[in-house]
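Throughout, read-outs are computed from the coordinates displayed, never taken from laboratory work. Being a predicted model, the structure only gives us computed values, none of them experimental. Cβ atoms are built from the backbone, for glycine too; each structure is taken alone.
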Structure P
Amino acid sequence: MKARNYRSSRGQAYTRHKYIHGSPTVKVSKFVMGSSGNYEYKATLISQGHLQIRHNAIEAARIAANKVLTDQLGETGYLLHIRIFPHIILRENKMIATAGADRLQEGMRRAFGKPTSRAARVRQGQEVMDVYVNESALKIAQNALAESAKKLPMPCKIAVERIAATQEVAA
């Protein structure tokens, strides 16, 4: 299965678990990491394209950002939120490409496919992940988001905004 086959979001979303037997589990292990507290800044990774991101790419981006943040700031110096969830279930009509395959498969007859993976549909300008930090760690958060953007199949931009001083961010 090639990821480029599932990058564009064609057709209606396929998400009804009631009708899907054996739907794959989500590979993203955590959607919130770090510790809650009072933070001064919020750095956001924003999508610049309209496409689907497979769940293993989301997990790779999460691991890349979390590694940079924990190495530099420790476990309690930040709060990382993943803002997208892989609802879409991807199907594949598996074909056999060996000798004698003409007797084993039926081609395009009943080609609905079996569930193989999951993806999240992302619009242009949508927030993919947020990092909450204090002013001293702002460059580290931007570097962490830049590393995680390399794992995603689209161009991304990083936006930084100041949060109200009295607002507490919860995990």
Structure Q
Amino acid sequence: MAQDVRIITTGGTFDKQYDAISGELTFRESQLPRILGQARCTLSVHLEGPLAVDSLYMTEDQRLEIAQTCVHSAEEKLVIVHGTDTMCSTAKVIAQTLEASNTKTIVLTGAMIPYSLENSDAVFNLGCAITAVQLLPPGVYIAMSGKVFNWDNCKKNKAKGVFETL
């Protein structure tokens, strides 16, 4: 039976694009529709973009907004595209916001290199997250670089540019 999946984009490196005028990476529109079309994704996917913010500048109120979006979502399977620097912090807020009777599976993912640039890991990470959200039991997870972590058992190793278990 087909499952509906909601993908919530919050910004982060994943969706940044090079601005030739300013010479900086900035947010324009989400790359998700293009990626899903290119990947020929046949799932029923609902896109939602409440934020477009670099996770280094994300506030606790914004993390709570993301958590509340998850709680109130009609879908049981959610993927959150998020900046990698504070992805673990948002995962913690989501997990703490959900009730003990949670029936939702939530997978956060992101990219070290924007989709719009060569050698990006965005498509691979999104594909892993979409697969993981369909197979994992209810809970909050992080999917990066082909690995899936429980929200409370991972960290970003900034020196290596990878996520790893604690």
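Structure notes:
- Origin of the derived value -6000 (helix-only ellipticity at 222 nm (-39500 (n - 2.57) for each DSSP H run of 4 or more, over all residues; to 500); candidates P, Q): P
- Structure (P, Q) behind the derived value 1.2 of distance in nm of label points 7 Å out along Cα→Cβ at positions 47 and 79: Q
- Structure (P, Q) behind the derived value 24 of relative contact order in percent (Cα under 8 Å, 6 or more apart): Q
- Which of P, Q leads on distance in nm of label points 7 Å out along Cα→Cβ at positions 87 and 111, largest value: P
- Label whose coordinates, when distance in nm of label points 7 Å out along Cα→Cβ at positions 55 and 95 is calculated, return 2.7 (choices P, Q): P
- Cα Rg over 2.2 N^0.38 Å derived as 1.25 - corresponding label from P, Q: P
- Distance in nm of label points 7 Å out along Cα→Cβ at positions 23 and 39 - structure with the largest value, from P, Q: Q
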